[in-house]
Structure formats: structure tokens, C-alpha cells
Structure P
């Protein structure tokens with residue numbers, strides 16, 4: 001849960017408001033309805049949706065989602081699962097009353113524990129989640145990016161501190177200007193790793 005939470009929050013805090021929910025959706029759908037964890041993720045998904053609609057000047061959509069997010073987050077502690085909900089709820093109340101205020105000031109960031117996570121702050125597991133989400137957001141095929149994430153985590157587990165996949169995932173998530181070049185390199189490394197694995201498996 002922690003990795004998905006931090007990944008989605010960092011995506012949101014870096015301004016990819018619509019994409020943020022993709023870091024949470026699969027986990028949310030797997031949860032039992034009306035549990036605290038389900039309400040948290042459902043509320044955060046509605047929160048980011050409200051911000052996205054407000055920025056798109058869909059005022060009615062923004063108000064509806066802000067009000068819905070408030071309902072889901074009501075009753076949860078002010079800091080639940082590390083997410084700072086008190087300022088999130090306060091912002092949702094303002095957004096529900098005046099969605100056009102988003103044109104006068106930036107959306108409120110989401111806090112986690114004692115920080116406001118950004119993409120540059122994420123660790124490897126969190127970055128792997130964010131990379132798959134952002135690949136789709138930026139129009140890349142997410143499959144090689146997600147596979148690179150699997151290879152990166154496998155390399156770490158095997159004690160390989162010099163994994164190219166780890167480096168490339170960080171670059172893909174953090175380097176806006178060179179993302180296309182990084183994607184090509186990452187895809188090439190995935191293809192070579194896969195071919196090598198197929199060659200080895202063919203020996204047995």
C-alpha cells in the first residue's frame with residue numbers, strides 16, 4: 001500500500017492530476033468495499049479527479065467529485081496510512097464551494113508523513129509503479145516500462161547494485177526533456193534481457 005500511495009501522490013504533486021489515480025486503482029478495486037483503506041483510496045481518486053476537472057473548467061464535475069471525496073475521507077484520522085488528510089479535506093471543502101479558485105492558485109499538494117513527495121523523491125519500487133503510469137500518460141507503450149520495473153526489482157533482490165534498469169527507470173520518471181531517448185534505451189535493454197532469458201531457457 002505504501003509504495004502505491006507514495007507513487008500516486010508524487011505523480012499528483014508533480015502536476016499529472018489525471019494520471020495519479022492509475023497508481024491506486026488496481027489496489028482500490030481489490031479492496032473490500034467500505035473499509036478504511038478502500039475509503040482512503042476511493043477518496044484520493046475522487047480528489048485527484050476533482051482537481052483535474054476543475055483545471056479543465058468542468059465546474060460541475062469538480063464540485064461533484066470534491067463532495068464525493070469528502071464523503072469517502074470523512075471519519076478517517078487526520079493522518080491515515082501516512083497521508084495527511086486534514087489539509088486535503090480543507091482543500092476539498094474550498095474546491096467544492098468555489099472550483100474556479102483553481103485558476104487563482106495552484107492545487108494543494110498532498111502530504112505524506114513529514115514530506116510532500118515528488119517524483120524525484122521516489123525509491124525504486126515506487127518509481128517502478130510511477131513509470132508504468134507515466135508511460136501511458138505520455139503515450140508510450142507501458143509494457144516495456146513495466147517489464148523494466150520487474151527486471152529492476154529482480155536485480156535489486158539479487159543484490160545487483162549497478163542495474164541499468166534501475167537507472168533507466170529513474171531517468172524515465174524524472175527526466176522530462178530526454179524521456180523519449182530514455183524510453184528507447186529502456187526498451188532496447190528489455191528486448192536484450194528477454195532474448196537472453198529465452199536463449200538460456202532454450203538450453204534446457
Structure Q
């Protein structure tokens with residue numbers, strides 16, 4: 001089974017390079033144009049998405065006829081007191097410096113830490129993939145956030161790479177091959193290719 005992991009298009013905070021986690025900010029005008037730039041896929045029937053509006057808008061623009069299943073656990077990290085601020089604005093903030101110097105593993109003050117964040121993402125991901133393997137779906141499409149995709153690929157991508165090694169651009173992402181054990185259970189992800197153009201069959205057979 002193929003897996004497509006797509007990051008949402010840009011918002012105003014993204015343009016300003018501010019941390020954007022749980023703030024439910026829509027796409028900006030540039031983001032809406034960006035979402036349409038590399039194709040619209042009217043034959044796709046099913047997409048899984050973070051419930052945050054920037055992901056839902058991206059999914060709706062790119063896959064206009066799809067049924068969009070919202071998965072709350074796929075939402076972006078809660079950045080706590082760092083939310084809505086840029087790295088430049090926080091360069092002298094000791095709490096921010098400590099978090100960054102710790103490779104962003106620690107808990108954001110008032111928010112999440114990377115370990116708990118990745119765990120909730122990956123739990124939801126495995127449930128989605130396991131269900132679609134059982135239903136013999138030809139591929140799965142997930143629209144999420146940078147952190148969503150990096151969490152999935154850090155834990156399940158082969159070869160193993162650091163969390164930040166596969167940081168997708170906005171409206172970009174990765175296409176992967178889903179591998180299973182002989183029993184049919186989910187194993188890992190290989191043949192991880194950066195998305196430059198999305199290639200999807202004309203008909204998503206068996207998906208309702």
C-alpha cells in the first residue's frame with residue numbers, strides 16, 4: 001500500500017515564521033494558491049486530516065470530492081508559551097533556549113513535549129494504517145502538519161533518521177511504501193520519496 005503524507009499549505013503565521021501549533025489559523029491567500037499549484041485530484045474519495053482548519057482547507061482544495069475524516073490526534077504540537085512567537089523574538093528567552101538546546105525533546109512550558117506529542121501522533125497513525133491494510137486499500141492519504149509527518153517518519157521510516165531530517169515544505173510531503181509482516185500487520189515505511197508532484201490513480205478502487 002502507498003502512503004501519502006502531505007503538509008498543509010501556508011498561513012500568515014507561517015509567512016512570519018512564527019510557531020503555530022494549536023492556534024486554528026486558516027490558510028492565507030498565498031497558501032490557498034499554493035495548495036492548488038501542484039494539482040487538484042477530484043477522483044480521490046477518502047482523506048484523513050488533522051482537524052485544524054489549515055489542514056482541512058488544504059485537503060478540501062486538493063481533494064474536492066473526498067470524504068475528509070478528521071483525526072484529532074493528528075493535530076500539531078502544543079507549543080505552550082512559544083505559540084505565536086518567532087525564534088528571533090525568543091533568542092534571549094532562557095526557557096526557549098533550553099528547549100532548543102535540548103533538541104526540542106523537553107516539554108514546552110504550558111504545552112507538550114516531543115515524546116508525548118510523537119506518541120499520540122503515532123498511535124493514531126498506526127490505527128489508520130492497520131484499518132486500511134485490513135480493508136486492502138491501495139493507498140492512504142493523510143494531511144497534517146510538519147510535526148505530524150516528522151513524528152511518523154522518525155519512528156517508522158526506514159532507514160531510521162532524526163526527527164528533523166525529513167521536514168516537509170508547506171504543501172509538500174512524502175510518498176512511502178507501507179510494509180507489513182507476513183501476518184499482514186503493519187511493519188514500517190520504506191521507499192520514502194519527497195513529493196514534488198502527487199501521483200494518484202484515476203480511481204481509488206474499494207474506498208467508500
Structure R
């Protein structure tokens with residue numbers, strides 16, 4: 001491992017599109033919900049345009065009949081769990097990267113807009129729980145990225161100064177959230193669908209290029 005991360009003792013990671021390629025399962029789950037309850041056949045692009053709030057927030061905002069909310073949320077998570085093994089695969093390069101960071105004694109947390117329930121499903125099914133001692137989800141914050149609230153929560157938990165932390169993410173909102181929190185950013189294109197137009201402090205095409 002190069003020493004490019006030696007000054008950081010706290011590593012914070014986005015989840016969807018960063019730690020795991022969960023976009024296909026998110027799309028499938030949203031599509032099931034809005035086809036059943038709104039009669040809509042949504043494209044990936046249409047669903048992506050709604051991203052920002054957690055999945056429960058998206059369902060609440062866009063559901064045709066608010067009375068269907070609880071049933072719609074349950075359908076989302078039933079689909080998410082049932083099709084997870086089919087649509088989401090563990091990435092060995094990411095596992096290797098996390099293992100090396102853990103062996104160096106880095107403190108690691110997930111800071112994501114996902115809801116707690118779906119994050120817990122993915123973390124457990126992908127075997128990621130041993131690497132992260134803390135997580136902040138969309139359920140834990142009032143303001144989504146690029147607001148720095150979630151990152152500030154993690155910094156507070158670890159009692160970490162901003163200059164000792166870095167945030168990894170695949171979207172402009174991640175880069176901006178890091179900037180707004182006063183911490184360094186790593187923009188990653190580890191999976192298809194990365195949307196980075198704002199330059200991060202460091203860019204990574206694969207997890208292994210961080211290890212060389």
C-alpha cells in the first residue's frame with residue numbers, strides 16, 4: 001500500500017455504487033413497487049432522478065396513494081432481500097482493499113443515503129460487517145448529501161478531526177458532502193454508473209489502484 005492514506009486514520013465510504021454494485025437490486029425493488037402501486041413502468045434513469053432521500057423517502061414522495069405506504073415499503077424490502085443473491089455480488093478487490101485497511105488499524109464507517117434496513121441486508125449478505133464499526137444511513141439524518149450531516153455524525157462518533165478523515169464515493173454529491181464537511185474525497189469508478197463531474201481530491205478506477 002502506498003502512503004497516500006497514511007495521514008488518514010478514519011475512512012468513510014458511501015455504499016451504493018461504491019462498496020457494492022447495488023444499483024440493479026435498487027432498480028428492481030423500486031420497479032416492483034411503482035408497477036404495483038402506481039401502474040408505472042420506470043426506467044433506470046427515471047429512478048435515478050429520484051435519488052437523494054432514502055428508499056423509504058422516495059416511496060413516500062412518489063407513491064400515488066399515501067395509504068399504500070406501509071405495503072409498498074414491505075414490497076420493496078421483500079424484493080430487495082429475495083433477489084439480492086441474484087443481482088448483487090461481492091467484489092473480491094473491494095474485500096482485499098478493506099482487509100488491508102483493517103490490518104492497518106484504520107477506523108472505517110459507511111455513510112450512505114440508504115435506509116438502515118436495506119443496508120443491513122446488503123452488509124450481512126456480502127460479508128461486510130467485520131470491516132465497519134459504525135454506519136450512518138438516510139434514516140439517521142434529516143438532510144441528504146451533499147449536506148455534510150452524515151459525515152459529521154461519523155466524525156463525531158470517532159472523535160476524528162476533519163483533516164484525519166477521507167470519504168470515498170461515486171457521485172458528485174459525495175464529493176460535495178466531503179468538501180462541505182472539510183474532509184478529503186476519493187472519487188471512485190469501481191462499478192458502472194459512477195457519476196463524477198466534480199473533481200475529487202483523488203480518483204480511483206479500481207480498488208487495487210489504491211493498493212499499488
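No value in this document is a laboratory result; all are computed from the given coordinates. Not measured: the values here are computed from a predicted model. Cβ atoms are built from the backbone, for glycine too; each structure is taken alone.
A few remarks follow.
- Structure (P, Q, R) behind the derived value 0.95 of FRET efficiency 1/(1 + (r/R0)^6) of positions 87 and 119 (r between Cβ atoms, R0 = 25 Å, to 0.05): R
- Given 4.1 for distance in nm of label points 7 Å out along Cα→Cβ at positions 47 and 191, calculated: source structure among P, Q, R: P
- When helix-only ellipticity at 222 nm (-39500 (n - 2.57) for each DSSP H run of 4 or more, over all residues; to 500) is computed for each of P, Q, R, the one that comes out at -12500 is R.
- Per mean projected area of the Cα convex hull in nm², for residues 103-142 alone, the highest-valued of structures P, Q, R: P
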